[in-house]
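Scrolling down, you'll hit the structures one after another.
Bear in mind these aren't lab numbers, they're just calculated from the coordinates by the rules spelled out. Keep in mind that what you see is a predicted model, and the values were worked out from it rather than measured. Cβ atoms are built from the backbone, for glycine too; each structure is taken alone.
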Structure P
Amino acid sequence: MKQEEHMRAIGHTKITIIVFSKSYTESACSLLELEKIIECHETFGQIVLPVFYEIDPLDVCHQKDDFGKALEDTAHRSYAGEQLQHARSRWSSALKRVAGMTGWDHRDFRHDAELVEQIVSRVKPIDLFITEYPVGLESRVEEVIKCIENQSTKVCMIGIWGMGGSGKTTIAKAICNRIYRKFLANSFIQNIKEAWDPEYEENVRLQEYLLSDVLKSKFKIQSVRIGRTMIQNELSRRKLLIVLDDVNEFGQLEILCGCREWFGQGTVIIITTRDVRLLNQLKVNYVHKMDFLDENKSLELFSWHAFRDAKPRKEFKELARDTVDYCGGLPLALEVLGSYLCYKTIEVWKSVLLKLQRIPPDDLVRALKISFEDLRDTEKDIFLDVCCFFIGKDRDYVTEILNDCGLHADIGITVLIERGLIKVESNNKLEMHILLQEMGREIIRQVYPEEPGKRSRLWLQDDVKDVLKENTGTEAIQGLSLELHSTSRDCFKTHAFKEMKKLRLLRLDHVQVVGDYGHISKELRWICWKGFPSKYIPNNFYMGNVIAIDLRHSHLQLVWKQPQVLERLKFLNLSHSKYLKETPDFSRLPSLEQLILKDCPSLRKLHQSIGDLSNILMINLKDCTSLRCLPREIYKLRSLKTLILSGCSKLSSIDITQVKSMVNIIG
């Protein structure tokens with residue numbers, strides 16, 4: 001390939017991988033191409049990924065030793081006079097720029113195959129999981145894609161509108177999978193209304209997520225106004241594919257895509273919503289209405305779930321048609337009822353049909369509830385726990401927690417998947433259709449509609465605040481979630497937890513408490529307390545039964561004043577605890593499998609008892625910028641599979657070398 005063709009190819013690519021070797025600067029062609037790559041990165045937002053193969057990134061940055069001498073020789077061979085000075089300056093600047101980018105150092109891998117595997121996993125996107133049986137999907141996808149292709153090169157906004165359960169998210173994912181390769185980057189933001197607080201003026205979380213997802217870097221935004229400016233500054237030269245899923249307020253659109261000039265030419269933004277007025281207000285280019293499936297496609301989709309075939313079995317044909325008629329062409333109802341009736345007897349089918357005939361056709365939630373009511377008690381508890389606390393959480397993580405609650409979640413979650421009540425995404429995260437989530441939460445609420453303190457689970461902010469302020473909590477409460485903003489000044493007394501003796505799942509975000517921590521339930525299995533307010537965890541906060549502790553963004557300086565015996569603890573996450581100076585004594589945490597201390601900038605050392613963690617699988621120390629050395633005891637860990645050290649800028653390379661032969665190091 002000629003030099004001109006190389007340059008054209010660089011200009012049209014989305015991702016460039018540069019492999020730096022000791023001889024890289026001996027080639028003027030390589031250096032000219034590097035200039036072009038930097039130009040495309042700065043002009044079009046092209047992604048650049050450097051690989052440092054048998055050369056130190058610092059040598060590339062500072063052009064030291066033989067690497068720098070070769071650069072000088074190449075410049076003198078290629079140019080003279082004033083051109084020589086300009087070329088030397090441009091090449092030096094480009095090398096410094098790339099050396100500071102996130103990439104891979106060959107020395108951090110045991111062999112080349114491992115390095116290649118890491119690179120491939122980074123640049124090869126994973127398709128979004130759509131559905132097992134995509135009946136009637138292809139024609140809808142083609143219609144929207146054709147509309148996108150007919151638009152000009154300007155920013156194109158597409159609306160997908162329909163009632164809950166009609167397949168809006170499914171079609172959006174299918175479109176993404178078909179066209180994402182044409183874009184520099186893409187972002188799919190699911191369940192937007194769940195992350196939106198209409199009473200809070202500074203809803204920056206969605207803006208932070210969009211920027212972080214597109215640019216693969218962490219962003220902290222102070223206000224919505226600043227967020228708008230940052231989106232325009234960072235994304236206005238990039239051709240992107242963005243999906244905003246389940247939008248229910250215009251304010252969400254205003255802060256994410258309120259102006260087309262925020263995005264580069266050719267950007268496509270897809271919005272799914274139940275409210276067509278939002279799309280009209282935004283003046284989208286095209287609205288795709290999600291019509292119901294026709295009779296034949298409805299029967300086919302239902303049959304795939306009920307019979308694992310495209311057609312119903314002969315003896316069930318009439319019953320299947322009657323059930324499909326009730327569903328009215330709504331995919332979610334067809335999937336859930338079909339999955340529920342799979343392998344059931346004719347008698348059960350007739351019983352279900354009788355129940356459906358008593359339910360008004362527009363009351364979908366009551367129809368879906370039939371599948372829930374047939375679950376075992378443990379399976380019902382798992383479903384309700386997931387819909388209140390664990391959507392978006394890792395399946396294995398949730399399974400460990402709920403297994404220890406006596407719910408047999410490894411079996412129960414599989415049952416719920418088979419019934420179509422929950423889904424597992426390709427990244428192993430648990431997901432649930434919003435209508436099923438609403439159904440589960442309504443089942444809980446209806447038991448005591450006027451007395452939230454007597455319900456089994458609490459998640460609505462106003463209900464939780466009332467219960468904690470009025471001390472109306474009871475033994476019935478098994479799970480409680482209160483998510484406040486970091487600026488909140490609400491403070492509650494620990495005495496409010498005293499009667500919640502069966503509380504096993506606790507999530508608090510930026511919640512301040514005063515009083516005796518001994519009032520909090522001793523049955524806790526999961527503690528997720530973002531922004532934990534104390535300098536250390538009080539000794540009387542009993543955690544002896546806890547499986548997972550998640551205290552991200554805490555104010556901890558040390559974890560416990562005295563070593564704690566936590567024999568069941570498997571997950572400990574203290575990430576982003578900027579004041580944390582030392583880790584706990586690990587000698588009494590024999591079951592710990594994951595230790596996550598990401599971005600703890602004040603952490604200087606790990607307790608030497610880390611060598612006692614005989615079951616540890618993963619340690620994440622990313623961006624612990626004050627960490628200078630690893631205790632020698634860490635080298636004894638036989639079970640350790642992954643050690644993440646990237647961003648530990650003060651950690652000596654000697655430490656890394658000693659661990660490298662044992663584990664997968666991500667550095």
Structure Q
Amino acid sequence: MRELLAEYLNNRLSRRGFFRRMVAAGFTAGFVESLLSNLAAAETPADQPSGTYRTATGTGGELLVEQLKAANVKYVFTNPGSTEVGFFDALAGAPEIQPIVGLHEGLVIAMADGYNQVTGETAFVNLHAIAGTAQASGQLFNAHRDHASMVVTAALVDTTVFSDDLVLAPRPGFEQVDVNKQFSKLSWEVRNPESIPLAMRRAFKVAATPPGGPVYVALGTAALEAKDVSAEIIDQSKFSVPIRSRPNAADIEQTARWLLESVQPCLIVESELNRSGAVPQAMELADLLAMPVSDFLGWYNIGAHFPTQHPLYYSYGGMRFIEEENPFKTADMFLALGAENFAVRTISTSPTISERGVWGPGNYPPSIPADAKKVAIGIDTGSMARTEPVDLAIVADVGLALDDLLESIRSLATTERLAAIRASRYDRLAALPERMRRAADADIRPNLGQNPMHPDDVALLTERASDRDAITIHENVSHDMARPYAPLQSVGVGEKMRLHAAGGSLGWGVGAAIGAKLGQPDRQVVLHIGDGSVMYSAAGFWTMARYRVPVLTVIWNNVNYQQVRFRFARYQGNMAQTDRYPTMFLGDPEIDFVKLAESQGISAAKATTADELESELEIGIAATREGRPYVIDARIRCIDAGAESTWHSQFSLADSRTRNV
């Protein structure tokens with residue numbers, strides 16, 4: 001032991017090597033870890049904060065792992081490869097970091113996305129060289145749109161040393177970082193092993209600085225495998241750059257005056273509100289001035305998490321109301337909490353999108369009146385005033401800005417005036433969402449009790465069965481936008497948390513559910529996923545089983561690419577006229593999702609009626625409470641245009657052969 005200690009303290013033996021040889025000598029792993037911790041504390045100078053700076057010596061992979069520890073990384077989301085041997089050899093000696101293996105690169109990106117969304121912590125991903133990097137592109141696109149903070153690494157087979165045409169290397173004349181540049185905040189390559197910890201610190205800093213996003217780092221294989229390398233390891237918290245800036249006082253006062261003078265001000269909320277922890281202040285402002293609230297982009301991003309059962313919450317811009325009732329169509333002022341909201345006016349008024357019926361008239365939130373005053377508050381200057389002009393753009397933390405705005409409003413208006421403003425419109429505005437909820441409840445009643453089930457049955461039963469504070473992951477696109485049951489769902493601070501991929505690239509749901517459960521193990525996680533979507537990421541069931549990640553998965557199975565069929569039908573072309581929709585029907589053969597789940601170690605069952613689903617939800621929830629994942633194949637009927645069409649081209653390669661081989 002004495003000789004090993006001397007070698008370690010004189011930097012002739014890496015931490016990993018010391019650990020291995022001590023265990024081989026008969027010491028327990030727990031004892032060696034405790035000894036190493038005590039040695040690290042003893043080596044810290046008295047005038048230096050403990051754990052802030054230290055020098056580590058080892059392989060490039062070991063330096064990477066040491067810096068990950070300094071960043072408090074708990075999980076490595078990975079699909080491993082041989083080119084990353086330097087990293088995984090080091091990871092084998094770091095029991096405090098848990099690898100989570102996904103069987104496809106897209107899965108691990110989605111895991112990191114879900115993990116970041118529910119924790120706010122920067123996630124860490126390792127992929128396999130350039131091929132794995134390319135495989136991950138679809139989910140990296142989602143993560144970029146989600147502003148998901150993550151550091152993504154992969155080994156780099158260096159083409160600058162000997163040959164420019166190597167296996168698993170960038171093609172001649174190209175760089176590995178070219179693959180996903182547009183889906184990352186920054187991308188760079190590291191070939192010097194001493195630079196690995198520095199590159200990681202910078203990557204974590206850039207990824208975490210709001211607005212967050214993925215950062216990609218390609219690490220040379222030679223750098224990861226280099227030995228006896230020394231570098232400084234620094235506490236990642238020393239590189240944190242939180243953007244908690246207060247707004248300009250004059251801008252806040254101007255906004256307050258406009259709100260007080262407005263006849264019908266409206267509040268638009270976006271995910272930045274939730275990220276800043278400012279939902280309570282937004283609720284206070286809405287109540288104070290009786291402002292209707294909308295999450296215009298709520299069905300296509302992670303959402304603001306403004307409570308959907310709030311009396312003044314108007315869902316997606318009050319789409320269910322007739323023109324004269326909709327306050328968003330007659331408003332004279334809009335206050336957007338988050339930078340991306342005003343883009344919807346341009347989308348809504350685009351003749352290419354709306355009038356031609358590619359998406360269908362009325363599918364978007366109402367157009368924002370062009371002459372209404374518009375104020376945007378947020379930190380994403382790249383999105384602010386990008387498409388739609390604003391009268392005032394306030395670059396500030398949404399929470400701090402709301403604090404100052406509430407104070408300014410109360411300083412400019414007496415209590416009596418504020419009460420009069422509220423009384424002049426609150427009852428009228430609150431009555432409309434309540435009527436919408438009653439109408440939604442009435443609309444869905446005729447759809448209940450069918451066999452196969454109508455989607456509304458699945459929505460209501462899962463809503464009732466799941467915990468009040470459940471995290472719900474949604475990748476069932478055709479039943480997750482403006483369906484009648486949307487106003488009846490309870491989402492928001494203190495209630496359910498709802499996640500949806502902003503990018504719309506399929507294959508996100510299973511991985512995101514795993515990441516969300518890892519990030520919030522003490523909250524129920526329910527995955528709602530379409531039968532088409534699940535086949536992009538079904539290998540994730542293996543990960544759930546391997547690590548006992550107790551997620552309840554409900555597959556909304558209509559044997560169809562229904563969302564795409566909606567679009568095909570609305571085009572009003574040959575497909576709609578003949579009721580033939582090529583490539584939409586997913587039967588013949590029909591996928592057995594129960595067997596698919598069971599083959600990967602997860603219990604599963606089918607449900608075709610409401611009674612069966614109710615029973616399976618009880619069984620599935622009990623299983624997850626015991627620590628086991630569970631899958632329900634909920635067979636639902638197709639709805640809307642083309643619902644009865646099962647037509648598909650009858651092609652058989654076997655029948656076209658000239659030889660039976």
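Any idea which of P, Q comes out highest on distance in nm of label points 7 Å out along Cα→Cβ at positions 148 and 260?
Numbers: P: 1.7; Q: 4.5.
When distance in nm of label points 7 Å out along Cα→Cβ at positions 148 and 260 is computed for each of P, Q, structure Q gives the biggest number.
Here the criterion is relative contact order in percent (Cα under 8 Å, 6 or more apart), and among P, Q the highest value is seen for Q. Quick check on the output: 17, 45, 31, 7, 0 is P(r) over Cα pairs in 20 Å bins from 0, in percent, derived from one of P, Q. Which one produced it? Structure Q accounts for this read-out.
As an exercise: log10 I(q)/I(0) by the Debye sum over Cα atoms at q = 0.10, 0.12, 0.13 Å⁻¹, for residues 220-459 alone, calculated from one structure in P, Q, equals -0.64, -0.88, -0.98. Which structure is it? Attributed to the structure labelled P.
Ranked by distance in nm of label points 7 Å out along Cα→Cβ at positions 100 and 564, structures P, Q are led by P, which has the greatest value.
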